[in-house]
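Have a look at these structures, which come just after this line.
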Structure 1
Amino acid sequence: MRTILLISPYWKEEHRWMVSSVKLAELWQRLGYGVIAVCMGSESKVEKMSDSLTVHYRKDFFLKDPWNYGIAPGFSGYVRRLAKEENPDLIIVNKLLFWSSISTILLRLSGRKVILTTDAFVGITWWPRNRFPQLCSAIYAWTLGWLILLFANHIITFHPQPQRLLRVLGISKKTHVIPTGIDPKPYGRSRASRTGVTITYVGRLESVKGVDDYLAAVVPLKKEHENLTVQVVGWYKEDHPLVEQYRKDVIFTGRSDDVAGVLSTTDIFVLPSYSEGLSNALMEAMSSGCACIASDVGGNRFLVQNGVSGFLFSPGDIEALRSHVRRLLGDPAKAKTLGVQARERIDSYFSWDAVSRQYEQFFDDFLALL
């Protein structure tokens, strides 16, 4: 069995989730690869998840929102030693600018070939919401982040990046676009009869996600629609101010292990992020046939065809978001059409059947040159 050494910021642990890494590892296992993942976490340990997946955790010091950044001294050295022991066929570093991505440099200096995958260039095309973290991200991105991009042998972005930017960075010739994709089979509409309309956000309650805008836009509509249910599904810290403010009008479920079930009874899905990569939550909602409304940033505009498979709005424009929601509440036929088109778009371009062929061809071409 060929093996992939996957270096990721996180795996599955409390609020430290890296959905793209988990999903990619599952996809690559379906292609016949064994995956050895190395990530940061609350403690150092090794977990053998299956015959084809082992996860190594290295203890980090986690800086909370708005930073959401872990620091794990010795991480790159551990990765280099593991690469020497396991001698994998492919080494893939997922996500740029996290502490884990620094291992790209040490791996390359030790003679290894490295593929970097990322859904965004933090500090260049993706930004925290607050000014000081934005400044720090920009400095970090155009120094160490740029160096990491230059050291990588190949770069896979999950959605298209501006060509002019890629030329400025000097990486246009080695950058490819392959989405993470999704297995749409578990997702769909519930056949149980329901009354009323449910609007859902799925994701962590972090500042960059714009959940405050979502609630400010949608909660007032409950006065116009008595059977309107507003919910937030995802991890949040204890005593989060938004939970305290909207507790009476909004259902806060916390993290759910049955997102497919939640989305099967969701009519309208909202993703109001100020910056976004290729959102797994949005792909899940589209796969479920929800009428989706998303901010016009990052991978959202790659997934959603505005007016066809969903609606886009400028991040932070609460009135535009409310207008889209109000339109769909008043036009159930349009909401249904958007949901049908969303599922068709996922099946055609972002399903694992479509994406797996792209990864299989890329890996075969890469290995043939080694």
Structure 2
Amino acid sequence: MRVLAIETSCDETAISIVECFGGINPPIGEPRFKILSNIIASQIKIHAKWGGVVPNLAKREHIKNLPIVLKKALRKTKMEDIDLIAVTVGPGLEPALWTGINFAEDLAKKSNKPLIGINHMEGHIVASLLNQKNKITFPAIALLVSGGHTEIVFIRKWLDYKIIGQTRDDAAGEAFDKVAKMLKLPYPGGPEISKMAEKFKIKNLKLKINLPRPMINSKDYDFSFSGLKTAVLYLIKDLQKTIPKFSDRKDLVSSICHEFQQAVIDVLIKKTICAAKEYKIKTLILGGGVSANTELRKQLAEAIKKELPNTLYLIPDIKYTTDNAVMIAIAACLRRQAYFHALKKPFDKLKVKSKKLKANGNLILK
């Protein structure tokens, strides 16, 4: 089965063509994927001067980029060889989502191909399957950390999801961006804070920075990063009273970045490990844009080795942590294969009428 997938949930215009092999019967590890094309048009430079994504600008760029990206994606594959078209329907910025949906529906109609809507967060869960060595044993949980979402998802089996913890305010990635802006670091803030945190040298710093770990000891698996962000704001204001050119002090900035990043990581890991123990999981998946953070990847691996030595730890390659259409194609493969498997009919023997799709900026994974 060849899937052409379209992703426009935020500020990346992405189209990918993926060939899918294998089935979906447990134990999982059978599905395999071959990437035939993976084209992404980034809008970072456009939104950088605003310090964040502007929805109407994102929509305009998606409309302009989609035909160009499609043409590049189809350089080595003909449209008549595509079996299924998939498109992100949420969560995300609704003006951006609609551009992808409208484009996908028009393409499906012209090419007479079935169309399926995919949850963006499901894409982040399955992105780790691109590593051919990864085999998931259930039950599993996924820690999904991005600019718009921070949640822990319990996975009993493929396509059976339950959110057991989520942020009550700012997502971790959103907090990274806002703190970076306070520190006058470039957008996007996550990678910049990570770079500055790496430069932290405790022996050269006379001032000790301490930030709170919100909800780290709460009895649930929810998160809250708004208070941490506010704590950084007050810290900066206090420092500016005695250090007028505070932002020029790289030692202080790197110290704040290090402590802020560690505060976020401490909370994420503590909650995730506790959830993994309670739900007696066999596989732990890390996904989402913030999963590219080197310290988070490393420290979570160390915590799993210490606390859950028999648990599989799956993370996607760095290039598939941010928004891309490959992960949407994989999610579509799994959903469609599961559907046909339930009907006990092969994909090419059954035609399914496409449903009218609708963008949902707050779509919940279930």
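We did not get these values from a lab; they are worked out from the coordinates using the rules stated. Source: prediction; values computed, not measured. Cβ atoms are built from the backbone, for glycine too; each structure is taken alone.
Of structures 1, 2, the largest value of FRET efficiency 1/(1 + (r/R0)^6) of positions 118 and 190 (r between Cβ atoms, R0 = 25 Å, to 0.05) belongs to 2.
From 1, 2, which structure was helix-only ellipticity at 222 nm (-39500 (n - 2.57) for each DSSP H run of 4 or more, over all residues; to 500) = -13000 calculated on? Comparing all candidates, it corresponds to 2. For relative contact order in percent (Cα under 8 Å, 6 or more apart), the calculated result is 25, so let me know which of 1, 2 that is. Only structure 2 yields this read-out.
When mean count of other Cβ atoms within 10 Å over residues 230-237 is calculated for each of the structures 1, 2, which structure yields the highest value? Sorting by mean count of other Cβ atoms within 10 Å over residues 230-237 in descending order puts 1 first.
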